Structure 1
Amino acid sequence: MFSLLRFMAFAVRRFREALTASPDAMFIARRLFVTNSIDSIISSLGVNVGAYNPGVDPKVLILAVLGGSISLSLISGFIGVFISEKAERVRELRDLERKLGARLENTIYARSATLVPLYVALWSSTGMLLFPLVIVAPYTAVLAGVMGLAEAFSASIAIALLSLAVIGAYLGIVMGERMWLSALRTLGLGIITLAVVIVFKLVFGALVG
């Protein structure tokens, strides 16, 4: 246990050093977290509404929402972001080496070229997975027998819309504008998504029904 704590403290210290050498890392990570969070919520809304019907197995809804979120979080959110961010950081490191006329191996700048992409990728993938997990939580209550399917569906949609509003309010703080206005803007994205998916579902049902 003591060795694990020492390793964790060492890892945290390394990350802090890397962030010190790359002050833009936190801003990039925050931007990707917010962007991917919004994308994942919108996607979860679409899948939720599209797959729902009164007789559907709640396990199907859980797997439909989380299946896409997990794959995107792992492949696009983490691996894709890590590769692209790593390429940018290595390019910056090579440019710095050319300007200084010296190799920077085993320096804080070299460590930053590896640790910062990992830091950014972790926040990126977290944004893609965190909210879908919360959104499908009501369906686990159905499986436990403490909530009906219709109530869980309504709760799931409400959680998704509330999540969008919360993210919007946070963006309002970041941008220095009115929180409620920014919250309404992101909430509007969710409402538009619901309307589009419902119309598509009705049209599709009429065509194939």
Structure 2
Amino acid sequence: MKDRGVIFDFNGTLFWDSEYQESSWDEYLKNHNINMTASQKKEYIHGRNGKDTLEYLFKRELSDIEVEQYTEEKELLYRKECLKYKMELAPGAVDLLNHLNKQRIPIAIATASGKRNVDFFIDKLNLLDYFSEEHIIYNDGKIKGKPHPDIFEKAISRLGIDSSKTIIFEDSVSGIQAAMNSKVANIIIVNSTKENYSGFNFPIIEHFDQFDRNLLT
């Protein structure tokens, strides 16, 4: 086992896209005549597995084909929204990623996004400059969604590290719960949307330069 490893959630953590997510979800929900409060979206959408979210929205079990169709309908709106703006990684992220690679600390992404979005991110944000493709773990439809720890556990296994030596960066409540359930050494909350995280006792950063790199030693 390697000494340390770092895993990043992606949406809202490495890529601050919450505004784009909100806009595309609002348009999607409007198209389907679905009304949700902000608290419901926080609980049932953000950071969740797509299948779980869609079955909550449509109040029934969905086939794999339906999940794929409904998901892609929404993600087309999201990618269109992203392209209206300059896409770049979160403040301070590039410097930290370069540092981690220079120190040969293994890193991974663990995201609830599906493959089409991941391919989009790889292309637009040059993710392969920092991450090995096999270390970008995404929602393949078979992994239980957050707050289940499965996607983080898969990333930990892929990196060949122990959970007790792992640091996870997260922004969503369900993602933080998933990180807790994976029993990692440290959880760093990335507050990209001025959220209230008073229910958690973890370090909170609003810029990756604020991360205490002593935790890597």
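Bear in mind that the values in this text are calculations on the coordinates, not laboratory data. Just so it is clear, the model here is predicted, and its values are computed rather than measured. Cβ atoms are built from the backbone, for glycine too; each structure is taken alone.
The value 2.9 for distance in nm of label points 7 Å out along Cα→Cβ at positions 156 and 172 was derived from one model only; which of 1, 2 is it?
Of the structures listed, the value fits 1.
When semi-axes √(5λ) of the Cα gyration tensor in Å is computed for each of 1, 2, which one produces 40, 20, 17? Mind dumping the intermediate values first?
Values: 1: 40, 20, 17; 2: 28, 18, 17.
That value comes from structure 1.
Thinking only about mean count of other Cβ atoms within 10 Å over residues 12-19, which of 1, 2 has the largest value?
When mean count of other Cβ atoms within 10 Å over residues 12-19 is calculated for 1, 2, structure 2 comes out on top.
Work out the source of 9.0, 26 here, i.e. which of 1, 2 gives that when Rg and Dmax of the Cα atoms in Å, for residues 148-187 alone is computed.
It traces back to 2.
One of 1, 2 was used to compute distance in nm of label points 7 Å out along Cα→Cβ at positions 140 and 180, and the answer was 3.4. Which one was it?
On the way: 1: 3.4; 2: 2.9.
The correct label is 1.
From 1, 2, which structure was mean count of other Cβ atoms within 10 Å over residues 60-67 = 11.9 calculated on?
Values: 1: 18.2; 2: 11.9.
Corresponding structure: 2.
Out of 1, 2, which structure matches -12500 when helix-only ellipticity at 222 nm (-39500 (n - 2.57) for each DSSP H run of 4 or more, over all residues; to 500) is calculated?
Source structure for this number: 2.
Say we calculate mean count of other Cβ atoms within 10 Å over residues 28-35 for every structure; which of 1, 2 gives the highest result?
Numbers: 1: 18.1; 2: 11.4.
Largest value of mean count of other Cβ atoms within 10 Å over residues 28-35: 1.
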